[in-house]
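Only the coordinates and a few stated rules stand behind these numbers; no lab work does. Worth saying up front: this structure is predicted, and the values here are computed from it rather than measured.
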Structure 1
Amino acid sequence: MNLLDIILLAVALAMDCFTVSIVSGIMFSRRVIRMAFLFGFFQTMMPLLGWLGISHFQSYMEAYDHWIAFSLLAFIGGKMIWESFGEEEEAHFDPSRLRTQLLLAVATSIDALAVGISFACTGFTQLSQLTMPLLIIGLVSFLFSIIGYHLGRRFGKTITRRMKPELFGGIILVLIGVKILLSHLF
């Protein structure tokens, strides 16, 4: 795997972070660095866990990773959609909360487990060989999260005039979950 392949892989993995960050940028205006760090961290750690677990848990993870990601994203997105129809004074989905950011970071990075498994299957036999790919994946995810957040902050007002941010964000999260599920099933 050459450097260009690794960068393209990192960009593909970071797209979910990017999309969720745009929605988060529409909805809140603080803790972007923490969110970006968590997204980058989990996008880095999941391939490492996949690579480490290949010998012990490969068949279990391949069979269920897409269902786990879909379930988490559908739950979070469904909750956002439900809350968007509530009263304005209610406490709504808050992507600036640590718990929410952790759930989003895990949910958007579960497909990276498969990347770690593919690393093991394509000849990455030592941890030192993974250092550069993992750092690139984490850095790209971190940067895409910050860029997505700022795009959401900048252009989100146009969207929120037409649709509630929680409804929009919930739909996006459910669609990401469906995309992950369908890409693994078909």
Structure 2
Amino acid sequence: MASLRQLIENYCARYPIEKTAQSMLSFLQADKNPFSRKNHHGHFTGSAWIVNPDKSKILMTHHKKIDKWLQLGGHADDEVDLLKVSQREAKEESGLCNFVILSKEIFDMDINEFPSIGSEPRHLHYDIRFLLEADHEESVTVSDESYDVAWIELDKIQQINSEDSIMRMVKKTKILYQG
């Protein structure tokens, strides 16, 4: 697997107008613990944008701590291979075990502010997102971190989360699979 630096540089080349990648590279270079959740400035997270086989639905979770529908994902916990992190988190949060990696390149990235909750101070999540596929016919389970996990039709995602980063992934999915 290519290094995270190389994956981010590849992403920069594919999406030169997205400015997040430069901030990601700066953070990766400058921070001593970019993969540790103990880093209260911020840390890398790995997420999975999971499509069904005909690319018409996305598996999303209604996250308890922040009360939003999001892609599945979570903390790296010192793992530097964020594709592995995205798969681990997808399994933990959905109960599904069979994922197809549609690309080992970064699908999307975003830097988001995680609010202060309990003993956790406000900090940044440097979220690296990969594109996976799973069968929407398999039953999913809801983890303790979620209110719900569900397959959402691509055209209905805006009704549950219209944030720019989510809508950017919807747009990328449509461009890749619906022409």
Structure 3
Amino acid sequence: MSYFEMSYEDKNIKWFVLFAANGKAAKISNYLKSTDIEYFYPMFYQERRIRNSERTKRFLQPIFRNLLFVKSTKSELDPILREIKLKFGITSDLYYRYRDGEERKIIVVPSAEMQNFIAVVGAVEEPIIYISNEDVNLAKGTRVRINGGVFAGVEGVFMRIKGDRRVVVSLPNLFSVATAFVPLEFIVPLE
């Protein structure tokens, strides 16, 4: 579908960040499975020792117990969030917000950044580094696309993080994630 064929409603579809305290994001994620709304609840594998044993077992765990990403229009999402709040006894606003001067604005992640974030974080077998946006100077890096390996297609900023060459994907007003080591032959500069 071309840009001109999109309906007015399609242009309003955005990735919203939801915040639900006390691990309720997992319940919301399970609830959203029964709807037509696209969402992303990032998970990773964690090794834990089995009680009274030397063996370990891998468990799939949420990366952020309280954050969930939902793709929808605000008008479609609002009634679903009201229903979720009633069902799970949530009294606070579910939209995650950031402070812009005196105003608190709902965080919306642009589609391109969200696709890159999903590609990086969705590779649950790969080690990912989470970085505060204040702790990384993206202006020092080079905009690149990865053209091979598990992160093929990801666009971000190529820079050295913790001694290795990595591609950093930033989510505005949230945080950044850095891929595992990326070989130079997989890197194509975009500038």
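See the values below:
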quantity	calculated
Which of 1, 2, 3 yields 20 [relative contact order in percent (Cα under 8 Å, 6 or more apart), calculated]	3
For Kirkwood radius over Cα pairs in Å, for residues 82-153 alone computed as 13.9, the structure of 1, 2, 3 it came from	2
Computed -30000 for helix-only ellipticity at 222 nm (-39500 (n - 2.57) for each DSSP H run of 4 or more, over all residues; to 500) - originating structure among 1, 2, 3	1
